[in-house]
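Undergrad: Some structures are shown below for you to check.
Where a number appears in this text, it was derived from the coordinates with a stated rule and is not lab data. Since the structure is predicted, the reported quantities are computational estimates derived from the model, not experimental observations. Cβ atoms are built from the backbone, for glycine too; each structure is taken alone.
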Structure I
Amino acid sequence: MAWNIGANDVANAMGTSVGSGALTLKWAIVVAALMEFAGAFLVGSHVTNTVRKGIIDPVVFTGDPNSYIYGMMAALLAAGAWLNIASYRGWPVSTTHSIVGSVLGFGIVFSGFSSIHWDTVSQIAASWVVSPLLSGTISFLIFCLLRRIIFYSKMPVQSAKRITPFLVFFVLGVLTLVMVFKGLKNLHMDLTLEDALILASEVGLIGALISFILVNRIKSSVSETKQDDHIDPKVEKSMQKVLMHLRRIKESTTGELSDEVTKILNNSENISNQLEKYSHIKHVSTDYLTVERIFVYLQILSACFVAFAHGANDVANAIGPLAGILSAIKSGVIGMEAQVPMLVLLLGGLGIVIGLATWGWRVIETIGKCITELTPTRGFAAEFGAAITIVLASKLALPVSTTHTLVGAVLGVGLARGLNSLNLSTLRDILISWVITIPAGAAITVVFYFIIRFAFSG
């Protein structure tokens, strides 16, 4: 289970960094391995829920600890098996939903539908909509804002240098809140919202000051010193509207007027082509590449925070059922919570790292390259949007999945460039895999449960 969490979930955090070119696959695996293991081992929960997300009350297994043990083993095997299939296919699915579906299947087989907390299941299923919709909207707005402030500016590098300290402040502030609410909650620091906001502001201010010093060392490219050579990107956008209106006029006219409109349309199309070539050759190759280099560091920073918080929080998907099994074997008592031995925490962390190193590239490729084309600014907008969503969800008690959040964020950034920039066949496959994750986990668990029960009862 931990192996497949690394192969699937962790790849989500690094997918945008690899897809945008901010990190090579090798370095993404190294960075993610360090951050995930640190999060899982150093601040992973030492007391975990034995049945994830309160799907079923362990009290129903009182008097029959063996069935509970068989069921938890079956749930781990089933969730791991489904994630294995998804990882092989490159589908980014929720590991939380996988273990939830598996426990759900075992609970139904053992004690019937009435023992399941269906309100909890429905809330979890709601994250199929809430997660991608919220993160997609936020990432869409972030990228549109960056495009307007930086890329539509006459001096994009100077605009990027001015806005970077503010971005660093908000990025570090939000990511600090992610750590407090999502990654460090297992330490039971019990920080109030006010204390958390103060801490986030202090971290953000320090980062903003450092970034201000660093970005001011960046020299403007040659094209920024030639103001006369600049063509506002809005001109190109307006030209497209002109062409659209001229085509409509041509369709509505006849005779000599139609011929005159055709000439104007042809001339306008030539001007539009020249503008596009100028924009790409003269401007994009210089100033915009400098801007993208600035955002490389912001994207790597956000990816590291997300990976650390994920390791601290989601390692429980693998070790929770195992901790419950060990507790039941040792004491014969089945409870809602169980102590997690250090060795189990270590195994969980190692499993995540090995999974990322071996099969992580499959899901990384899907997130980073198969949904839409990413650059450091787009990747940053996606990562930052996902981080904001995680913070909001944590405080508003919204059911979100890290996987669905990141996929929705990439989708939102792609939509900012138009529907044609999205790979709709890949999105279709991802959506289908999300919907079938819970029932697939439940069905596979039933099979494993009866196999294990037969093997040990015999």
Structure II
Amino acid sequence: MDTGTILLGLALIFGFYMAWSIGANDVANAMGTSVGSGALTLRNAVIAAAIFEFAGAFLVGTSVSQTVRKGIINPEIFASEPMVFALGMLASLLAAGLWLQFASYFGWPVSTTHSIVGAILGFALAYAGVEAVYWSKVGSIVSSWVVSPLLSGAISYMIFQLIRRKIFFSHHPVQAAKRLTPYIVFFVFIILTLVTVFKGLKNLKLDLTLPAAFGVAVLVGLIAAFISKLLVNRMNVDVTPPQNNPAREAYLLTGLEKAVKNLQRVKTTATGDLHSKTSELLKEAELLADTARKEQVQGGANAYQGVERIFSFLQILSACFVAFAHGANDVANAIGPLSAVVSTLDQGLVAVKSAVPVWALGLGGVGIVIGLATWGWRVIETIGKRITELTPTRGFCAEIGAATTIVLASKLGLPISTTHTLVGAVLGVGLARGIGALNLNTVRDIIASWIITIPAGAILTVIIFYILRFSFSI
């Protein structure tokens, strides 16, 4: 068996392995919050993601892949040695897949794009040194570690606070949810349609201008809002207002507890009449806080079942949209280098851009689905349960915050990572309930894994590259 045939076989194996690793780690971006909130069971999430991820990858996945990802290295340096380039792409695929599998084992949500970028970066450095790398581009990728989570976290925080005030603090929460759902759906479908057009369908080369894309999104939003109004009105949910409003009482309790602390500080420094009046106010504030605390405990978790049922429906829709866009966009992280190897072996020339055969799209789509079905639960558990406690409303706010960030960043040219964006959105929803609502140990581990991703991919690639080069005497 000649060297070319062996390398082609390795390319298929490593490409499938990379796609499997993407499914194991990155698909949690779409389904993690839905599983964590209880809107979907893990089994149903796997089925939904399998359908929409594969559809996105196979039907509208990239037709021409820029194999040197994100323009981080100069392709001209490989022109004289195409076989070395092929080995480098093979090493990059295997290294990125190994790092993603390692991260998935510990449940760390890391960026698959950053993984393959770090891998190709390591290969370029090993082959040609620092001159081969466009460091400004690497700098913009590193900046996404900050831009992505901060922007999505802020947007998710604001959306969640708006829903709390307009629905959960209402005297009739379910009625408020029914009344506002068409408006929420209108906004959501505008955002999700734009995400799909800009991120999921860009490979169809529709070349829609922003006004045209926005016009299509508004039309879709109006249709969805009308349908949602009909569906919500037919939903069999209890519209009886709860005797106690846990959300509003929690808000009041927080305010009263702050008032108690402030009065305690005033009491320690006050003298005379001011001291005695402050003492009376303090006793009254403490009684009010105790009353609010008891009413909050009596409120129960069932007060908002109707609201959460409505948002479960909305969250499932948004998760399916995000899964479709993700499959269409991120399958390139596996099939891009794979196509580069295939094209290089076939033509004997370095392929900066190469046509992606249909079978490669299918291979990538199947790999993503199998990765999700076998190991995806690990990262889904981290995003859905270990960062903060999620309900359908909180998960919905996180998904929409992430989707909005993707739309804004796509049009403003900001560097973002889908993974970092979603994690930042979940953090924003958690912070809306106070720092105590976050699992800071999990947050620390996730941030550390982000920082490690690019150097880990680079180091692994260097090792694998030299092993392959020695094995094939190239």
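Undergrad: Assuming 22.1 is mean count of other Cβ atoms within 10 Å over residues 312-319 as calculated from a single structure, say which of I, II it is.
TA: Label of the source structure: II.
Undergrad: Matching task: 3.6 is the computed value of distance in nm of label points 7 Å out along Cα→Cβ at positions 88 and 216. Pick the structure from I, II.
TA: Comparing all candidates, it corresponds to II.
Undergrad: Output the label of whichever structure in I, II has the greatest value of mean count of other Cβ atoms within 10 Å over residues 80-87.
TA: If we compare mean count of other Cβ atoms within 10 Å over residues 80-87 over I, II, the biggest value is for I.
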